[in-house]
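These are the structures in question, set out in turn.
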Structure I
Amino acid sequence: MKALFVDTAGWIACADGTDPAHARCCAARDAALEAGQTLVTTDFVVDETLTLIRLRLGLGAAKAWWQQIDGSPRLRWERIDSDRFEKARHMFFQYRDKDFSFTDCTSFVIMRDIRLTHAITTDRHFRQMGFEVLPSARGRARRTPSHGS
């Protein structure tokens, strides 16, 4: 695994010291970086993360998070172009038995497109789609983020 996807729930857990998964998500992120892996995220995930950090932690925290990721050589941004958007739209309406957010679907499309298998997240939807989730759910209760991502 040379790259690792980071979902909104993973970014939020790392940014918010009061999040129950804070230490575990930070440890997973730091271990990946120490192993030389690239973190991958999307413009949709960044949009969602900036908004949630601002709402939960304030504008200053959102700005600090942005400054940390903006231009980082250890972070690869994937853009949701029209083709990926259409794939996500199809997926969104295909899974009637799931409550995936549209941003979840864009993330799944990216992960499949660039063949990623692991994500830092606390969002159960990634596991439902067959991806490996870090930190591992073994030995702890599964947590569903309140933002639905």
Structure II
Amino acid sequence: MKVLGINFTKLNAEKLSIDTKGVKIGTHIDLSEIREVKSDFFSNKEKVLGIKFSYEIDYDPNFAKIKLAGNILISVNEQMSSQILEGWKTKNLPEEFRLSVFNLILKKSSLKALQLEEELNIPLHIAMPFLKAQDKSQDSKQTQNFSKTE
């Protein structure tokens, strides 16, 4: 599977409250369409598939919402294309393909969501690494006074 492109068609973020007490963060990924895209740029052995997706982050209870949607273009061989399109009819996609697509969506969408969360000053949906002081009594030969934690 080769990723030819990914783009966003919808970016929506809103902060509904200022009270962060008891906020629970949930994410949801949905594939709404997988179809063959006709292209003259690729050989007959490769098929181009278009995938429509959405990615949502809910901050409950009613604190904030982030909704992203977009399109992915991928190139796959003819056999894989048939498996994917047949599987899509019954919503039973090949595991390797499903994981690859979901990981791609998570990577691209999480980066965009972090940017929106920062702009709206809402809690980040994933933990960011940070530095903290180390206890100097643990190792006297240590030259670095900070460690990375996640």
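Match the computed value 17.2 of mean count of other Cβ atoms within 10 Å over residues 20-27 to one of the structures I, II, and report its label.
The read-out comes from structure I.
If helix-only ellipticity at 222 nm (-39500 (n - 2.57) for each DSSP H run of 4 or more, over all residues; to 500) is computed to be -15500, which of I, II is the source?
I
If Cα Rg over 2.2 N^0.38 Å, for residues 36-83 alone is computed to be 1.74, which of I, II is the source?
The read-out comes from structure II.
Taking relative contact order in percent (Cα under 8 Å, 6 or more apart) as the quantity of interest, name the structure among I, II where it is greatest.
Between I, II, the highest calculated value is found for I.
Can you say which of I, II returns 65, 45, 27 when Cα extents along the principal axes in Å is computed?
Attributed to the structure labelled II.
Given a value of 1.00 for FRET efficiency 1/(1 + (r/R0)^6) of positions 28 and 132 (r between Cβ atoms, R0 = 35 Å, to 0.05), calculated from one of I, II, which structure does it belong to?
Going through each structure in turn, the value belongs to I.
Looking at FRET efficiency 1/(1 + (r/R0)^6) of positions 60 and 108 (r between Cβ atoms, R0 = 35 Å, to 0.05), point out which structure of I, II has the largest value.
Result for FRET efficiency 1/(1 + (r/R0)^6) of positions 60 and 108 (r between Cβ atoms, R0 = 35 Å, to 0.05) over I, II: largest is II.
No lab work stands behind these numbers, since they all come straight from the coordinates. What you see is a predicted model, and the numbers here were worked out from it, not measured in a lab. Cβ atoms are built from the backbone, for glycine too; each structure is taken alone.
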